[in-house]
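There are structures below to look over.
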Structure P
Amino acid sequence: MSQIFDTSPKHCAKKGFKFGFLNKKLFKILLTLVFSILSLILLLWFILHPAKPQFILQQVDIYQLNFSSPHLLNSSIEITLETRNPNQKVGIYYDELRAYASYKGQQITVETLIPPFYQGQQDTNLLSASLVGTGLPVAPSLGYEVGRDQANGKMLLLVKVDGRIRWKVATWVSGRYRMNVNCVAILPLGPFNPTAIYWGQNGNEGSLQDTCNTGNYGIVILAFLPTFGNGQTPQLNLAGHCDPSSGGCTGLSSEIAACKSQGIQVLLSIGGGAGSYSLSSTDDANQVADYLWNNFLGGQSGSRPLGDAVLDGIDFDIETGDNRYWDDLAKALKGHGNVVLSAAPQCPFPDASLNNAIATGLFDYVWVQFYNNPPCQYGGSADNLISAWNQWTSVPANQLFLGLPASPEAAGGGFIPADVLKSQVLPSIKTSPKYGGVMLWSKQYDNGYSSSIKDSI
């Protein structure tokens, strides 16, 4: 019994020691193998999991962005992209790259194919592409967004590049990986020509389309809607051009579309120097705003005086009555959507009729009438005008325009010869960050004046 107990423990201990030694040795080998495999995997991961390529949007040029109708957009945009491969040991094949532009969540160009290419380690390439769109269907609200951004002087554009890439290490090439690039560009944007002109008060001044075709104007203001408010039936008056009472002005719809297709904003001016207009209450202002929206802007009506044309906004040329409720009208119009608002106050500061409305900060353009007002108009010296201009720069408007008569016959005073305007006035007022351009009264009297100052504005 004791012998068995004496032998068995020794035997079992000896076998157990031998088994543990082999197990430890095997474990060390296995651990070393696993560590080597993991190290190799980690090394391969670093090599075969390269950094993404880098894209920089170097330049964007907008050559066309206008509407052939409220639903159809024409665009032409040139882009230059810089792409860099940050990897030291990995090359990149770019396959199936497609670039396009997006604005306010809507694609505004068709996709443009960028030819495939290979990019070596740490190489940099420049990619150029022409992004175009002809008659692209868009939401009607997009026109108001463009007009609003033009009034603000800038727009946010998204340039997108989609495609597939492959990694190359030595002779090994990976499969294709999807790539999506979004580049944001904030671009200066304003009327293509910073000259605004009033049109509509003389049948001999030429057609609206001819006015736009001159290339001298970026904004055309239809003058006027002189009767509205206080329970009156609104009446459009375009002098000798057409008779709205018999539906004769609906033919202007195609001309308005032609102007807008050139990137020209078309506004309707309400009020004027002579007319029957007033607002009796906030409710009255809201009713007038509804009428303007439904008959001239983005709303709907069975009797739109200008047909199905959608104007860009409303101009306030309020020269009679008091200053009540015009601010309510501005608020109501802006409440309908992205409506461009402009105001044409007299140059004595502040304006008796429009001060409260302009103070709302809702006006995109304010073109001050520096004429028919001797205390602040040009009269052989620009001192009074510039002094008044400096006062007007304090108003909360996006852009401030210098309002002038287009000839000596256009007003009772305030005409500035082109050479004087370019040498004495524009150099001073253009230093203001709010300077937007020049407004002229009116197309009837513009016999070369806009052409002579165009390059200096």
Structure Q
Amino acid sequence: MTRSSLLGPIALCVALAACADSGSGGPADAARAKAADGGEVGPCTPHSEACDGVDNDCDGETDEGFDQDGDGVTSCGGDCDDRSASVRPGAPELANGKDDDCDGKTDLHAPGVDYDQDGTPHPEDCNDENPLVGPQAAEVAGDGTDNDCDGQVDEPSADCEGQAAGADADSFARAMEICGEIEQASFPVGDPVSRAIRTGFGQLIRPQRGSKMIMLTTGQALDVFDNQAYRPQDGWDFQTSQAHPLWARPRCGPMDQIEPRAQDLSELTLRLKVPQNAKSFTFQFNFFSAEYPEFVCTEYNDRFIVILESSALDRSKLPEGNCLPGAGAARCNISYDARGQPMTINNGFFDVCVDSAINDCTKPITDLFMTGYEVPDGDCSDPGCIAGGATGWLTTTAPVTPGETITLRFLVLDEGDGILDSAVLIDNFTWQATAVSAPVTETGPN
């Protein structure tokens, strides 16, 4: 092919390029405009300026006329209101009903505004888009979030037990690992000797968390280490009597039983502010009674009950006989077995014992060594009779509504008379982020 024959296609290509350049806004013009902005590739063909980051009219300025409010940000550069110089990306958010910083969210991060409506405004709320995060939340271990806005992530819980230094009700709550949520704590009834903060009970029973747990009893809050002569079988009668706080007929025994009075009642009552991210709570307990085995399925049915008042309780989901009558938030016993029986010697969980007519005991009585509940029963002619028994450690879980104030009553009482003591150990109260539909009590961990 001759050199002259090559000129034909070259000339044709030049002509086609010129044609492509002749229209308004063609790709060649855009390329030249960009080149004019950043280097010399060819002449810039002027066109009407558009808000596109290009010097379309070849005057050396880009997107002029598209920052009408003069705030330095164009409408195509993210200014969501080009009529107001105070509205642009990066502007401080104000409580004015406007999206000042153009993040698509009105008044988010404006001081004093509670965007997520969790009860705490910005900046005290460190994540005002998440109602489960704020100063009133409980820290959730292992989730990688500063739940309580203290500047720390997954930090250990506060040392509640270190503040449990006295015999007051606040100290009892702290010994159970309840800290900043306490609005009120009291002992409405009960002799001071019927309660104690303990580091152990008997030879083998220890707190389930930390180094302390609490004890409530219808007698003296002792074990054999405290007093070699202590025997719950003998009982300690305070000779106090009052209306029963919540009675339900046992699932065994005579059907004509009438409601007895509560004898030697000992109670701890707590008013607690539920953390904003808590949907339930758990606690552990271990119930003991010297009424076993002689008075199984009789009117001498000492019991431990836990009455929760919460808007999250649905009476229809609890067994019959576990809720108090009345309007408003439900007030119900939340610790019961699969048959709906509260914690008594008739309860299905009562199995740290010697077998009886209705109890198949699965745990050895030696677990109770030096508690006083494992010694031979002097009132029983059978040499195998033991002074009492226990449930072992159980865990109750109950629902709550985030942010509400609940009332929680822990009660242990004698029924029928004031002799033969019963007791309960309580420990390891923990808020939970998991919702439950109704209370449940399960075995362990021990």
Structure R
Amino acid sequence: METNLAKRNETFLKGGKPLKIRVTGFFAREDDTFSTIMDSLSHEIGDSIELIPVVDKDLHGEERINWNAPGVILIATGGVEHHVLKYISRIHEPIFLLSTGEDNSMAASLEVMAALRNMGRDFHFSPGRAQIIDTLRRLAAASGTMTSLSRCKLGIIGPPSDWLVASAVDTMTLENRWGIRVVKIPMQQFLEQLESIEVKDENPFTELFLKKFNCWKGSEARSTDPLFHHAAQIYTLLKSYVEKYELSALTLNCFPLTNMGMTACLALAALNHEGIISGCEGDVATTVSMMISRALLGVSSFMANVSWIDSVEGDLELSHCTIDPSLVSDFELDTHFETNQGIAIRGRLKTPAPVTLFRLGGMDLDKWFIASGSAINNLDGPHRCRTGVRIRCSREVALSLLQNPLGNHMLLVPGQHYETISFLRRYRELASK
């Protein structure tokens, strides 16, 4: 079962596998132009593209065209405008126009784009070889991400926390818009099963926190600490759901556990460390955002409260009580902030370091927040969750977050990924029209 689980989550650990993109190239004549362009693109991108040449009015090569795939169209020369529009009239998927800028390619592209505007068709245009190569790479990643998500199941354990009044998501939207199937597990079932769950002496949870990170400073007696045992029980039960329902991700309404003197912070941290996306508080919107960033980028993310926004300096503060240990340089254990119970993680992120802020919002998950920033320093204090970090963005980003918030949670993704995520947003916008 563990082997199957590892294979199922390999996509998220490494990022969505780029798909092979078919580019339909329109040429006015058969000459060296085709082979020159093909050799250039293949040299830069490798075998992730296939160029289908379409020459003359017969649309030679039409039988090789996948009419249900994104319309990736290379306008290689002038004199092909009618053929391009005829082709576009038969497809309904996103349209991506590419122009080398040679052999009257740009002039033909402008004519085609004007016609598409008149028809009310939207498209993405990439002029020049550098932009073409960049677009094809991003398109392969975006298509691979959507394919990966369509194979995923999300476990939702209990309802969203009471205070998530703007983060409810219709589960049919998840399947229709993102291809993500949902498995709902009642909170009462989870709590009842938790009381009788048995924890094995040797398990990944113990291995992670007692051996790898030595959280109890080598004292084996601390492994029998009730707080640690409760955290291991939560981890074990959640892991059993992952295996039973073949989940790629889950979100847990964790606050009812505090009535039993427990918290899920350590369990969720361990699952995220294993590549099983695990969100807090039953927040479906932010958990799906975690799934998208992992599938697209192949990296883990930090789901956190936005604790403060400084629109003058362009800074914001993020904090939460759980984090994937791989995202911090070191950490210690503490109690949960809001309840002062259980076990939470007080981690210190690597600073200074580039980061990307990201999340989806809205009932239909059609609203996006994406911003670049830098993690400048870690935060400690009695009035925020245990792991805290200050992010330097810009006044524009801070004001945007204040004026158009999507909810109380935000994702911190290590690295600069603004352009990659923005391309996925554009891809989804074109696909939904």
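Read-outs: derived from the displayed coordinates by stated rules, not from any lab. The model shown is predicted, which means the values in this text are computed figures rather than measured ones. Cβ atoms are built from the backbone, for glycine too; each structure is taken alone.
When P(r) over Cα pairs in 10 Å bins from 0, in percent, for residues 189-324 alone is computed for each of P, Q, R, the one that comes out at 9, 33, 36, 20, 3 is Q. log10 I(q)/I(0) by the Debye sum over Cα atoms at q = 0.06, 0.10 Å⁻¹ computed as -0.30, -0.75: which structure among P, Q, R? The value was obtained from structure R. When helix-only ellipticity at 222 nm (-39500 (n - 2.57) for each DSSP H run of 4 or more, over all residues; to 500) is computed across structures P, Q, R, the figure -3000 traces back to Q. Which of P, Q, R yields 0.6 for distance in nm of label points 7 Å out along Cα→Cβ at positions 197 and 237, as computed? Label of the originating structure: R.
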